[in-house]
Structure 1
Amino acid sequence: MTEPIRVLCTMGLAGVMNDLIPRFEKDAGHKVDAVFKPANMLVVDIASGAPFDIAMLTAKLLDDEIARGTVVGSRLDVARSCVGVTVAPGAPLPDISTVEAFKKTLLAVRSIIFTAQGASGQYFASLLPRLGIEKEIRAKALIPDGGLVAQAVMRGEAELGIQQVSEILAVPGSVLVGPIPADIQNYTTFSAGLAAKAQNVAGAKALLARLADADTAAIARSKGMETF
């Protein structure tokens, strides 16, 4: 029996892969075993010897793995995403149209959630000192290591969430207020590569080819991402 294709996938591409995997399995006849975590946590797993056939990380972190020799060949850039804002269904949509409006919204809400290990959460954390509101926001912030913040917002655990637009839209029923203002926006490119110690090389190469095709690009765009 053919081994499943083991994929270590960043949360930024979770929505894309959740749609793509069933189609790929049906079309190609390969099974996919995917683990979804923030890219920084997956890097720790790789360093600890976690087995995988394909790594799907931020472009920078995948380049690091190529340099270390854990990933071989060229980097496949799948899509890029920007940082967005989510609130609970039925809640008033806050004003995030300008940097000043976004700052006022952040100060006005009772609670905020962003992740400690995700690319968007780390960027947002670095943005707070620039906005001059780090102390105020951290005092009312919920900061888990990872996960989809829109789920926590929908459960009422926080009033407002900050995460990649693609991750917000990966949660059924979530509300995307919109991207944060262009003047302070940050884009993250998500990429894929073949493991140096891949067990199912043929299956992994087939999935990488699928990740580069028009069908995957269309799925990514439906998740609020930009393709190349």
Structure 2
Amino acid sequence: MSYLNPNPKDMSPLQRNLLRIMRIFLLVAGIYITIFGGVNGEERIFGILILVALAIINAPALVTGNRVRVLPVEIELLLLAMVLFELVGGDALGLYVRLPHYDNFMHFMLPLYIALMGMMVVYTMYYYGRLKASLAEMAILIVILTIGFGGILEMGEYTYDTYFSKGPIGQITGNTQMQGSPTQDPLDDTMNDLFTDTAGGIVGAILGVLLIRRSELEGGHWKVADEIEHMGN
């Protein structure tokens, strides 16, 4: 199996086709943006970042000829979606500036993805006996961690705007201000982002709980736990 031809034994036909489409699209987008730039012709750095992200996500499988799969397909799909919406849509195509509420959308979706992946990890720890907790306790833990992640993002945005946006790094990224939006001043934008991060984390944790309960009602367990537990084996 290869980058463009995922192993059918590891996933359903739908997952395999979706993974193949996203891999091909992001590879083509990364190469195109690196050569020609994004919406303004000046966003080549984001094309490079797309290719770097793809390399990091797929490096173990590529190096070992797919004998080692570090990432379960569910997690890889979520990571590829993050690359698509953030680096392609938000940065290279400038949707953060062009669409008034794209920033709100991203501050909801990224924590949702992270919370859902977090639920996969803590459920794996629970299922294999390394964590004792109820589903509610798992969800609360993930929501708290997601809120913390959102706070770190806001500190990163403030640091970039204050110290880097006017210098050489800002010239590479197009001198875009990360705090503030077409509809909000920086303070309102920051607080709204934190509330939206929290909402995304809550929804992601709830989705994780629902997927776990559905699997248990069917008489089994969330199969992603097996993939996470045995990844690299």
Structure 3
Amino acid sequence: MLKELSRWSAVLVAALVSSPALAQSQADFVTAFSGKWQVYDKGMAAGATPCQLDLSNLGTDGKLGVVADGCKAPLAAAHSWAIEGSQLVLYDEQAAAVVKLGGNQKRITGTAGDGLPVILERLGGDGTAGLLLAAVNASHCYYLGYTQKCAAKNEAMSVPAEGPQSQVKLLVNLNAHSEPRNDADTVGTVKLGTCVAVQRCVTASDGPWCRVTLGANTGWLRKLTIRQNRWPVVTFANSCG
């Protein structure tokens, strides 16, 4: 196991890109990613409680243990974890990859083999949800884009129905990311008033994110943001009407 962890340290910087604190040793590295993670999207939960994964700092044969609690497939099958090629990989009991994830110590994201997006977060998220809540409590409103109009009740957290005709309309100019994380690469900017086709949406601690079609490529748009560190904003409408 120690030999395997020595190999992991070689990909440390890539694995922890954009994280608040880079691990400096094997023990720090394992500590950075072991512990409890949660999926805030209710669609990944097997019951009324959120899906949680506990990544152990102990294991054998280069893989560390995982305990999945309250999760649906594919995360229900997670049995162990390791770092491979700068990604955190969850494996099933047969050592087959369940999902490959990248990100930071607060949020890691990836896509399972069936195309299902996965967002794992530390309990409480990365702090963005708290900032959004404070902004909403102060303004008593989620604003629709750059307007002074408040979103209808439940509109902020709702997502468009999935389907071949599903679209969203941008209420602001918004950067699209390669993954549903704020620190992921920007793959383009979608202009105010543009309608884009939606492939899939998923809910994180900071609200919905939707993967959309951008020409020949795809990108992730976050639905909720804070403008000028003060105003909570809904960035897109759930239809192009």
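Values quoted throughout were computed directly from the atomic coordinates according to the rules given, and no laboratory measurement underlies them. All values derive from a computational prediction rather than experimental measurement. Cβ atoms are built from the backbone, for glycine too; each structure is taken alone.
For this structure, a couple of remarks:
- Structures 1, 2, 3 were compared on relative contact order in percent (Cα under 8 Å, 6 or more apart), and the highest value belongs to 1.
- Parent structure of the calculated result 1.3, given that distance in nm of label points 7 Å out along Cα→Cβ at positions 84 and 164 is the read-out and 1, 2, 3 the choices: 1
- Identity of the structure behind 0.25 (criterion: FRET efficiency 1/(1 + (r/R0)^6) of positions 60 and 220 (r between Cβ atoms, R0 = 30 Å, to 0.05), calculated), options 1, 2, 3: 3
- helix-only ellipticity at 222 nm (-39500 (n - 2.57) for each DSSP H run of 4 or more, over all residues; to 500) derived as -3500 - corresponding label from 1, 2, 3: 3
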